[in-house]
Structure I
Amino acid sequence: MGVYSHINLEKINEILEHYDLGIAVDFSSTMTGISNSNFKVILDSGRNILLKVSNDKTIEQLLNEQQVLLALEKHEFEYSLNPIKTLLGKPIYHHEDYYGVVFPFIDGAPPVITNDVCSKVGISLAKLHDLDIRKEDLEFIRPHEVVGFGSLDIIDYVNSDNAASDFIEGFKKVFPCGLKDIPYDLFPSGIIHGDLYFDNSLFKDGELVTLIDFEQSGTGRFILDLGIALSGTCLNEAKDNLDKSFVVSFLKGYESIRSLKEIEKEYLDTAILVGFFSIALWRIKRFYDGNLDSSKKYNYRELLNRAKSYKKSFID
């Protein structure tokens, strides 16, 4: 998390000329972004907004992300932020070298992980998966594999010439038989979040108020989304493995809204392990291969270690 773009009040007000929001009188950076620089902006009306400045996406990629959020708004999903539209009715702004999105500012913070938190995050994910998205809306939603990594992407990376050696080693240790013969076509699909770690949920007074960072959202298999969310939410106190009671609470909350199919239950542990490797690969692409933040170059390794620990503790 960090702020990668520097901005001043004058430039913020230039950006706000694209909106009917009034004048910014103050702002502060927030530490809730990896691919974006985020700023809490106080307007002369007293209203607060969130100004996001994109750091490593193209305008097209940013627009595709907003298509997901607009579809969720249309179908009244209660846990996503809706982009404020410009005077021209667009969900993103483009001003000089700056482009990004403006959202209402939500007062909340990432939670301390508890059974109750895991249950509520599980409920929110199930509500996302349970949405009856119209076919005509899904046609405008990008596939998850455009921005995220599933089993087949992980396999392709492991077999590539430039794969990180410890990623390959970890993959072979956790998946000694590879990820073969998984019946992908049998898993239900729809819009998925793609990165629902606990710190992508905001709580206030013990209640979940919103989910954030839909940067890896798109159409995909619910089982992958569930595996990613479990692997990034149900962490033990040391954050070196999952807490099984948290997993149970998460799933209980999830299934209070949407019952898992038998095929999903059968592959749940595999999905959790894939979840670790999915986000590890995302971090590799951003920080190890990319140049977004050199201080995070090797932070994918903590996910490889969690995957090994989870398998040793709960599967082997």
Structure II
Amino acid sequence: MFMELRHLGRTGLRVSRLGLGTLTWGRDTDEHDAADQLKAFWEAGGTLVDTADVYADGGAEYLLGRLLEGLLPRRDLQIATKAGSVPDPDRRFDTSRGHLLAALDASLERLGTDYVDLWQVHAFDPFTPLEETLQALDIAVSSGRARYVGVSNFSGWQLAKAATWQLASSGAHTRLASTQMEYSLLQRGVEREVLPAALDLGVGLLPSSPLGRGVLTGKYRHTTPADSRGASELAAFVEPYLDEEASGIVEAVAIAADGLATTALNVALAWVRDRPGVTAPIVGARNAQQLRAALSAETLSLPDEICQALDDVSAPVHRYPDQDWSTL
């Protein structure tokens, strides 16, 4: 098994079609487990590692930097990080030029590298002019501190506005390579506006929580495991996907997995991985064993009839103005 590579959006950057997430690194995942995960990911041909400056208050970046220093060559991985999220209850995001560039310098110091392969704006900031935010991305690339740039948690109109400004305004601007959004069989909201915009603009989608916050693995079908997120302080994060509608989708995934002699995890991951516009789902794992289970999805391609059945059972309701006008 060696992972297939894909171009990130309309760029020359090729990344593994599965990314490694580090949300819990430095908090719930210690250095030993993180090292095991990174080595397993690299041995499977994985290249894209996603982090952020606020994960574990910078601890995830610091831990990743320590591993890059002693475990794997920096050139073998593509490091993606984010900036713009601040631990302030009154203002969650700051994408001003000053904040972003200072955050990037701090990220590089923690990571122990002089550049990141992909630098992402963590979320849209309504209090900062968008052109100021995008100018910070230009500076990051022109200074060599970032090779490519993207956004995260932007709505469809926000993504379209950002990408259009880059194309239409005077001067040379770095085009967005990617957008990172939650996307799974349990959360298909991006299909309304974000995904069509990304496809039209040549922006690659990096799905976060591709396993429906763990629910699509089937672990919550009958009970809540004591060692799961649903039984931890993150229970509120999982709870929205434990309703009756989600249960029906999980059962359909389990039936498909039984028919294909594979796991529900593999079916759910292969489904989102091969959706139009998707470059690489970002998978987080508690340990290397969990990660290897996800990596085994590399060998699975879902039959068309299985994809159609899963599409049907999980189809979101699109009402005006999102539905096909020919049906009105």
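The greatest value of distance in nm of label points 7 Å out along Cα→Cβ at positions 26 and 202 among structures I, II is that of II. Hey, Cα extents along the principal axes in Å derived from one of I, II reads 59, 42, 40; which structure? Traced to structure I.
Readers should treat all values here as calculations from the given coordinates under stated rules, not as data from a laboratory. All values reported here derive from a predicted model rather than from experimental measurement. Cβ atoms are built from the backbone, for glycine too; each structure is taken alone.
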